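Several structures are given next for inspection.
We did not get these values from a lab; they are worked out from the coordinates using the rules stated. Since the structure is predicted, the reported quantities are computational estimates derived from the model, not experimental observations. Cβ atoms are built from the backbone, for glycine too; each structure is taken alone.
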Structure I
Amino acid sequence: MDSHELAFAGATQQARLLADGAITAPELLDVYLERISRLDPQLRSYRVVLADTAGAEATAAQARLDAGERLPLLGVPIAIKDDVDVAGEMTTYGTAAHGPARSQDAEVVRRLRDAGAVIIGKTAAPEMMVWSFTETLTFGATRNPWNTDYTPGGSSGGSGAAVAAGLAPMALGSDGMGSIRIPSTWCGLFGIKPQRDRVPLAPHDDAWNGLSVNGPMARTVEDAALFLDVTAPGNGFVAAAKRSPGRLRIALSTKVPPGLIVRVGKAQRAAVNEAGVLLRELGHEVIERDPDYPPSVVYGQALPRYFRGVYDDVKTLPHPERLDARTRAFARIGGLISDKRISSIRGAESIAAERIQSIFDDVDVVITPGTAMGPSRIGAYQRRGAISTLTLVTVRVPFQAVFNVTGQPAAVVPWDLDGNGVPTSIQLVGKPFDEATLLSLGAQIEQARPWVQRRPPVS
C-alpha cells in the first residue's frame, strides 16, 4: 500500500495493519506529518500540529505493539478539535482570548489515549464555536479540500477538512448546533452526533446548556463506531455497524422547523429522494412524513440555550477583550438571558422532545437533507454583525439544532457532489439512545453506495 492509500485507509484498517506488523506507528505518523506539511498551508485545517509529542507517542506505541500488546487504536493518529483539552497544550476555542496550556486531558482524550491513539494535533475552529464556517481573525480561514473557495463548515471545520484531505484518519468533533454534521456533510464524511452524555464532555460538562456533545468524524461508518466504542465502551457500536439493520420503517422529510424561512436546494432535495429509492430497493418501508416540530423549538429552545452557552463560555476567558467584535456582541445577547429563563427553557425541553419524537412511535429512522444548501464562500461574512451573520448561516443549516434540543442521535451519510463540487449528504435521525440503528443503516448505505474511495482535489 502506497503512502497516499495508507493515508486514506481509515483508523480501523490502520489499526489492523499496525497489529499485523505491515506498518509501524512512526511510519504511519510520518505519512501524515509529510502530508500536513505539504497540503495544510493551503487548507489550515490544524491550529497546531504536535509533531514532537506525537512522535514520542508513536515510538512508545510501536514498542507496545512489538511486545504483543493489542488495543483498538494502538498507534493510530487522531486529531482533536481545539475546544477539547489536551494536556500541555492550549485550548484556544479559535480565539486569542484563551488561557494557558491545560494540565490534563479532557476525559474523551484520556479514553482515546487509553485505546492507544496518538494525538497528532488540534484542529481549527471558529471563535468560541459560534459559526458554521471556520474563519477567525486570529488563525485565518480554513478551506474546504473539495473546493478551496468555500468553507468546510463549522464549528468542527478543521476536523472535517483534515480527515477529508487525508491529513488524519479520524477526528474528534463537537456538536452543539450541528457542528459535527455540517462539516461532515460539506467534507464528504460520515459524522455522528451521539446521544447526549454518551461520550464524555468533562471537564466541560453540560456545554451550551445541554446542547453540545462530542463525537467522531470519519471516512467510514466502522471507523466512527470504533471511536464510539473506545469513548463510550460497553455499547457494541462496531458490532452494530457490522450487522444488518433488518427491515426498517423510514420517514423522509424535507420540512424545515418553524420560524425559519429556508429554500432547500435542488441537490439537497435530490439526495433525500434518491435515498428513498435506494432504501426501498434495500427492502425498507419508506414513507413521507414530517416530525411534529413545536413552533417554539428554534426560538424558544435552541437559540436561547446557544446564545447563553456562548456567554457562559466567554465568561471563563482571561482576555475577553481580545474577542472579535461580532463574538462579543453575540455573547452580550446571551447575557440578557437569565438563569431563571434558562431553567424554565430546560424544564420545557421534555415537552418539545416528546412532540418531536412522537414520529418514532411509527418509524425507526427519519431522513432529512444534511443541509439546505452548500457552504458559503470564504470571506462571505466579513464585516457583518452577530445577528446578520446568524440569519445568513441559519438558512443553510436548518435541520440540525432541533436534535440538539432533543438530545437524540443523528448522523450524516455522504451522498453526492453539488454544482460547485462540494459534497452533499442525508441526515439520519434515530430514536433516543439508538445510535446502533444509525450505524447499521449507515453501513448498509455505505456498502450499497460506496463513497470511501472519493478523494477531494486537495489531497
Structure II
Amino acid sequence: MLSLFLLGGRACIPNGPYQNGAVDLVIEGAGRPTARVYRALRAAVVDGRLPPGHRLPPTRALAADLGVSRGSVATAYERLVAEGFLAAKVGSGTFVATVAAPRGRRPAGPADPLRPRTGWPVRPEPVSGDAPAPRYDFRAGVPDAALFPFDTWRRLVAAESRLRANSPGTYAGPAGHPALRAAIARYLGYGRSVRATAEDVVVTNGTQHALDLIARVLLCPGDVVAVEQPGYPPARRLFEAHGGRVAGVRVDEQGIVVDELPDAARLVHTTPSHQFPLGRPMSPARRRELLDWAGSRPVAIVEDDYDSEFRFSARPLEPLVSLDTAGRVLYAGTFSKSMLPAIRTGFVLAPPTLRDALAAARQLSDGYGPPAPQAALARFIEDGELARHVRRASREYARRHARIAAALTRMPRLEVLPSAAGLHLTALLRDGSSAPVVAAAATAGLAVEDLTAYATSQAGFVFGFGAIDPTLIDEGLSIFARLL
C-alpha cells in the first residue's frame, strides 16, 4: 500500500495497478497541505523509496484519501514535474522520472567527505563579538562605540533609505557610490595629503576585502608575497589562501627591512604609518628606499593605512602613495577603526592600470555594496561629521594612551615601544615568556594580546585602548602588574 501520514492522521490507498509494494510517506512539519504533500513525495523520490518509473496515484484518488483538495495534490505534482522529479504522460498518468536516480540513505560515516581545498582555512578565526567582553578589555583594534555619534548616523541612514525607497530596482556600480568615492578622495586630500579623484577610489567592505580584491587581480598561485614580521595575521592568511608563497620580512626601528625583501616578490604588504603590531612609523629614509626598490621591479606595494586618523603627537609622515612616482603603490584604508567595524566600509586607491580590474573583481565577488549606507557615509564625511568625530575620539584616545604608557613604563620587566598613533601600544618583555601572563590575565577577566601571536619570537604584550572602560584602566593595569 501507499501510506501517508498527515498531521498524525493516517490515510491509506489500497494496492493498485500503479503500486509496486508498500511505501510510507511521512508528511510532517508546519505548512499548507500542498507543501507537505510536495515534501513527502520529493523525499520518497530522492531516497529511492519511489523508484524511477513508479506510477503515482491519480490526483483525485490521492486527494480523497488524504482529505485534502485535489488542487493541493495537483499543484504538488506539477511542481515536482517542473523540477524533474516526476514525468506526466498524457493518457497514462504521472510517473517518477527516470533521471531522478535514487541516492540511497546517507551512510553513517562517508568514506570520502568533502573537504576544503589545500591551503584554505578550515574554520574562521575567533572575533571580538564571539564572546562576552572581558571586564578589563585591552584587546587591540576595537574602537569605543560609546564615542560614536549614533543619532547622527541613524538620521543619515534613514534619510538615504527613504530617498531610495522608490528608486528603480537596478544594480549599482561595483566601484562604489559615486558620492562616496568623491567624498573619500576629498577626505584623503585634506586628512592625509593624498592626491586622489573619485575615479581613483574603489569602495570595499573594509581593508580585508580590499586585500582580497588586490590578490585576485595581481597574484597567481605560487607568487611570492612579502609581509612584515611581526605583522597583521589576517593579511598573511588571505595571501596564503590565494596560493601565494608568503615570506615574512623582519621589521626594525625604521620599518620593514628593504634589504631582506625577496627579489621574486610580486607584492609587499606594509603598514608604514603605524606598524602593526609594534606601533613605530616607517622612517622617511626607509620609505624612499622601499619605493626605489619597487620602482625597478614588477612588484606592487600595498600600503595598509589602517588607523592613522588617531594621532597623539607629531605630524603624520607623508604616505607612500604620495611619494610614489612609478605607480607601484595601492593605498588601502578602512572606516572600521575611525568609525565602527559594523560600518563595513573601506577603500583602495590604485594606479590607473588597475582601477578597472579591481572594480571588475568586486563585481565578480559580490556585485556592489549597499547604496543607502554608502550614500549616508558620503554625507557623514561631507557634512564634517567624520572629522568632528575623529577629533573628539582622538582626544579621548590620547588620554588613554598616555595613562597606559605611563603605567607600563613603571613596570621594570617591560620596554614600552614608542607610538604616536592608532588604538594600541606594545610593550616588549625583557625576560621570560609572555604566554603564561596572558593566560593568567584571561582567568582574571583581563584581555591583553600576546605579541608572539603575530609571527615573532619576541615576547611582549599588545594593549588596545579602544574597548576598555576608562574608569577601569588603572585597576586593570594594577592586576596586570601583579600577574607580571
Structure III
Amino acid sequence: MLREALKELICKIIVLDDDPTGVQTVHGVYVYTDWSEETIRAGFDSPETMFFLLTNSRSFDKDKTALVHSEIANRIVKISKETGKPFLIISRSDSTLRGHYPQETQVLRESLERETSREVSGEIIIPFFAEGGRYTIGNVHYVVSDEDLIPAGQTEFAADKTFAYKSSNLCEWIQEKTNGIFRQEDVTCISLSELRALDITGIREKLLSVSGFRKVVVNAVEYADVEVFVTALISVLNQGKEFLFRSAAALTKVIGGIPDKAVLTREELVDKGNSNGGLILIGSHVKRTSQQLEQLKKADFITFVEFNQHLAVDESKLLKEQERVVCLTEKEIASGRTVAVYTRRDRIDLNTDDNEEELRLSVRISDAVAAIAGSLAVRPNFIIAKGGITSSDVGTKGLHVKKARVVGQILMGVPVWLTGPETKFPNMHYVIFPGNVGDKDALYDAVMKLQP
C-alpha cells in the first residue's frame, strides 16, 4: 500500500535539519550546508526525491532561527514557482524533543502562507525514532534507557539548559511549548490501534478535518506504524491539504521511500591507502556520551587528549589551548595513532538565567573544537565527531563541507557522510555520531570498524 501511495506523491521533499544527525536513517541522498538560492535550486534540480538543508539551528538564538527559516521558506517558494515543482517541508529535529519549537514551524507556516496564499492546515508531530529507542505510546513519548522506557519529560534531555520542558504526553507538551496557544484537547491523535487496524479511511478523515495549523500527534513503536500513517497522509496531500512536519529521522526514511540498507562494513569504510591515525572529537556532554568515552578509554591504540573548554571565557587562553591540542594531535596522527580529543566532562555553568548566553557559550566551545579539525596539517584516516552541534561545526567550519553524500550508517542511527571535492579532506568518511544514540560500547565499536 505504501509503495503504491508513494508513486502518487509527486513533489520535492525538503528536510530542514537542525543538526547533522537527521540523516541517521537514510542513504543515497545529499546534504547541503547552506540555503542560498543556488543551493536550493540545485536540490530541486537533482534527480533524488529528497534533499537535506543543514541549518544547525539548534545552535542559533531565537532571532537568528526566525530569520533563517523565513529566508529558507521564501527561497523554496520562489524556486518552486520558477521550476513548476511542488514541495513538502519537513522540520527534522531531536527525537528527545529539544530544539526551537514551536518557533521554527510557526515561522515556516507564516512565510509559506504569505508567499503562496494557501493555508497550511496543520502540523504533524512524530518524534518516533526506533534506532535511538524513542517510542510514542498512548501519546506519551518515551526514551529507552538500558531496558527501561523513561517518559521523555523525566530524562536529562528535558533538563536541557536551553530547551527544557516538563511534559512527556505530547498533547500536554504542545500546550506547554506553545504557552497554551494550542490546547491539548484540540490536538488530533493517531493511535496505535488505528494504525494496527490499517484504518486508512479513519486516519484520512481525521487529517482532512484539521485546520488552523492545529497539531497532529502520531503514535509509533515500529516503522510499520509510520508506513500506515504515511499511506493515509499521501491521499490527503493529493487532495490539496497542506501540512508542515516536526519529526525525528524515521518519517524522512518512510516518506522519502528510502529502502533498508545494512550498516556499512569495515571494507566499505577503511582507507587502506592512508597509514595515519584517525581523529575522534567529543563535544557532547550527555550521560550516554560520557559513558561511551569511558569505554573507549580501554583502547590502547588511542591517544586521549583533554581539551579544557573552561578557558572559553578568556579568548587568548582558549586560543593557546587549541594550539596545544592541535600540535599534539598532529604528531600522534602522523605516527599512525588514532587521537580522541574530548572536552572536560564537567560543564561550565555561568550561573545565570540567560538561556541564550548559555547557548552562545556552547557555540564558542563548539567552534573551538571545530577549529582543531580545521587546523590539522595531516590528513586523518577518518574523522568521528560526537554530538549534534559539534558534528555540524566540525563539518561546516572545520572541514568546509558544502555538499556531502550520505553513504549509510556505521551503526544503527549513526550516519556517515562522504565529503566532497571542496572540503579540507576530500573523499573522506566523516562519521556524525549523535550524543544520545547507542549503548555504552557504541563509540568503541564504531572506532574499531574504522581502524586500518
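Calculating percent of Cα pairs over 18 Å apart, for residues 48-215 alone for structures I, II, III picks out II as the one with the greatest value.
Using the calculated result 2.8 for distance in nm of label points 7 Å out along Cα→Cβ at positions 224 and 360, pick out the matching structure from I, II, III. Only structure II yields this read-out.
If Rg and Dmax of the Cα atoms in Å, for residues 184-319 alone comes out at 18.2, 57 when worked out from the coordinates, which of I, II, III was used? Only one of I, II, III returns 18.2, 57 for Rg and Dmax of the Cα atoms in Å, for residues 184-319 alone, namely I.
With percent of Cα pairs over 39 Å apart computed per structure, which member of I, II, III shows the largest figure? The partial results should precede the final answer.
Working: I: 14; II: 43; III: 18.
With respect to percent of Cα pairs over 39 Å apart, the highest-scoring structure among I, II, III is II.
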